[in-house]
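Next up, some structures in structure tokens.
Only the coordinates and a few stated rules stand behind these numbers; no lab work does. This is a predicted model, so every value here is computed, not measured. Cβ atoms are built from the backbone, for glycine too; each structure is taken alone.
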Structure 1
């Protein structure tokens, strides 16, 4: 696992499914100087916790769009697998209706670059490829600003689903800081008081709260 906060987000060029179409050479760089990006990884298509997360991000997609945020999902499946899952109705465990891009990391280079690839692999004495576990992505989530810098990352183990509301809260906190220069204390939410990054600022905030 690597900490990418404060560093440039690794760029990539990969196949993706967008609006029901498979496209090639989908890149992160296309959003530079234009949009924030929430890039989240999930383990596998046609599984159990994963569709709940994908539908939850879809339900909140308009809120991300209001904040000029592009939502991207990525797993180590193929684009064809993504496309097939998109044909399956929600009531049958599918993700039909998901509109944001689904990135295909079939060669696992994106998950590896972001430090979320589960398992280790190598070659044994007989020259056979070995792996300690299934090579799929942990539930990693990265908030990338308009300059392409990672400002937040969260990595959950495979059974643990994420909070879309918390992701929106972190977006709001970053954008508030960028606009006002004030920092956001514990449990801060849009509409609440922030504070100056100083001893006087924290003392004043704590006295009011």
Structure 2
């Protein structure tokens, strides 16, 4: 079976940036790395797919419909012909057309980046692998935040490392933007 790869950008939305309702650690840097990937995929006419989280549960504090914070960040703004799926839960496949779209377009390999690493990126990668997709997670194009458990704070860097380590090996290959682009430039130039 021929490999057909798509870039999947998950929830790179304004509420996750400074001044937003739920800012993450490293969101700006992650978005700039995602932009590098986006530039590569567009230049090589490879499929680009966006996931946009829109809150639909009562009491939600961010990604509120109609607010600026729900918008996809300007660093990775979709073009008119790029596919955007709206989701309401962490798993990008749940109650969206993503799975059907991937099958209809023969896509079997996903390069994944986005926010939050510990929530929507994690849920989507695990679901994708369970559905038979090969996944590559771009570690520096993902961002997360510090978490609390009981009276302990787990720093964002530790959360990021733990979740990426858990996804590496079985669920995905976890690499940097630079490594991904370098490896794929070599393939493109052959």
Structure 3
């Protein structure tokens, strides 16, 4: 893979991994300061956490799951739509998903979350519209998984997880991110949906 052709995806991938590992294993204070707390966002003007929380993760499995999804879809997507639009999509997914979380949790002073789930969900669903025939291998499954099927499983898992929350993982962000990705494609390349339908049916 030519990482020089995907500067945004490469930078986000590396920064997220390094920052998350530092927060998890070396600097809990950094992790705590990056938490997105909807109740305190306006009251204490914690605006930086909207972005900072997207580069940190609540635990190692949370990080692995998100970065695995990012790796399979983000690099090809940046090469296809270009670095500028990739960054627009990524941070739009992050902001929209955090907006939904803020609306839901803005009166809950105990709620706090971390993770890039909304942004990565936006990348995933945009990539699936553009590349519906893509498949991926995930250990321990010995067969390729079609990308659309992976997306359905991804949403099903996050829906279940949102009903059984644990830790500081923002599972609700996935739906907002998915909608952001789908709307982005509809605005940028509406003809892509025709290709998606032909590929699926």
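Descriptive notes on the structure:
- Source structure of the calculated read-out (distance in nm of label points 7 Å out along Cα→Cβ at positions 107 and 131, 1.6) within 1, 2, 3: 1.
- Mean count of other Cβ atoms within 10 Å over residues 91-98 - structure with the largest value, from 1, 2, 3: 3
- semi-axes √(5λ) of the Cα gyration tensor in Å from the coordinates reads 25, 19, 17; which among 1, 2, 3: 2
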